[in-house]
1. Output the label of whichever structure in P, Q has the greatest value of Rg/Rh (Cα atoms, Kirkwood Rh), for residues 62-157 alone.
2. Of the structures P, Q, report the one carrying the highest value of distance in nm of label points 7 Å out along Cα→Cβ at positions 102 and 174.
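Laboratory data are not the source of any read-out in this text; all were calculated from the coordinates shown. Everything numeric here is computed off the predicted structure, so don't read it as measured data. Cβ atoms are built from the backbone, for glycine too; each structure is taken alone.
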Structure P
Amino acid sequence: MFDFDGTILDTEQSVYQSWAELWQEQGVELSRRHWQGIIGTDAGFDPWIELERAVGVSLDPALQDRRRDRRDELQATYVPRDGVVTWLEEARRLGLPVAVASSSPIEWVQGHLRRLGLDGFFVTLVCRDESTPAKPDPTSYRLACRRLGARPCWSVAVDDSPHGVDAAVTAGLYTIALPHGLTADLDLSRADVVTASLAGLRLADAVAAARARPPQT
C-alpha cells in the first residue's frame, strides 16, 4: 500500500512552495513548520481563505490560477521517488497486488499516475472522499486491504508523514516511513522502518519482515 503525495511523487514540496510564494507576495509568511502540521491529512486549513484573512481583503481569483500554474510548473520536472518504480515492478513479478491509500482526492492521484505511466501497477486507489476520511484515520489503509483481499498484518505500507504512519500502524500494517525534505525532521518513530529511499530496500524483504512479526491482537 502506497501513500501518494510525498511518497510516490514529491508533490508536497511543489504545493507548499507555490503557496509560500503567493503568501510572500502578499507580505505574509507561510511557515514551513505550520505547513508540516497538515501534510498527509485534511486539517481544514485552506491556504487561500487564511491568506485573505491575513491580508484583510478579498484577493483576485486570478492569483489562485497563477498559483496552480506555478505548482504545475514545478511538478512537471518531478519524477517518482527513488526506488518506487523498482518496488512496483518487483510487486508485479512477485504477483503482489498494490494499492494507493491517500488523503488526496482520487482525481488528483489518478491524473498524476496516468501522467507518469504508473496507473497500470495499481489494483485500486483508495482516496479521501465523503465516506473515506483523511489520515490519521486508518480507514484508507483498512479499505485498501479489504479491496486487495489482504491481511493487514501481512501487508506493507509506505508513507511519508506522521499522519500517514499513524494511519498505517493503527490499521495493523508493517509500516515504512519514507520522509522527504518537508517531513525528515518530524516524528516518524511509530514506523517499523524509516528510510530516505526505497532504493536500498527490497520489497520481498519488507513482506518477509511483515510476516515474521508476532500475531497481531
Structure Q
Amino acid sequence: MSRSCLVFDFDGTILDTEESQYRAWAELWVDHGEELSITEWQENIGSDDSFDPWSELELRIGRRLDPGLNDLRRARRDEIQAQYEPRVGIENWLVQADVLGLPVGIASSSPAHWVEGHLLRIGLRDRFSCVVCRGSDIPAKPSPISYLTACEQLGADPLQSVAVEDSPHGIAAAAGAGLFVVATPHPLTQDLDLSGADMVAASLDDVSLSDALATALVRGHR
C-alpha cells in the first residue's frame, strides 16, 4: 500500500453544522431561563455526543421537558443550517484532488444518515469515494479507527495521506492514524488547542493541497 489519499472530517470542516446545532440548543435553553455556554459545547465537538443538552437542561430546571420541544429545536436547527454552504476552500481542494488523481473520503464521528443527508443536499456526495461514519464498528474520535478505515477503503497509506480537521478530537484521531493534518478551525473551535495539527489555516484557500501532500510524502518516507 503506497497510494496517497485525502480524508476530510465532515461537521465543521466540510460544512459548518456546529453553529446551527449550538444556536438551536442555546435558544431552547434561553427559553427556559438557562445559558448553554460555548465552553460546554466545545468539549464535545468532533467526538461522540457524551454531553446531552436535553438531559442537562431537564436537570437544571428540575422537571421533564415536553418532547415536542425537541422537534421544534430540530426544525430550528435545519432552518439555520439551510443558510450554510460548504466552507471556503472545500471545492478548491476537491478540484485539486481530481487533478492530482487523489482519492477522497470522509471520516466522521456523526452517524451516516446525518453526513450522507447533508452531502446529498449540498450536491457533494459523488465527490467522495468513501464515507466512514460512527457506528457499531467505528468508534467516535479521538479514536483513529475512522481514519484508518477510510485509508484502507481508499487503498492508501495513512503515512502518505492528508487529513482536514477542525477540532482537537478530530486532530488527535487523524494524527493517531498517521495522516498529515491540516486544521481549518471555525468560530466555535478557533480558540481551542489545535497544536496537534501539522498545519493550521483560516481556510483551505490559504493552503495548497499539493504542498500539504508533498510534506506528507516527505514525512512518510522518513
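1. If we compare Rg/Rh (Cα atoms, Kirkwood Rh), for residues 62-157 alone over P, Q, the biggest value is for Q.
2. Evaluating distance in nm of label points 7 Å out along Cα→Cβ at positions 102 and 174 on every structure, the highest lands on P.
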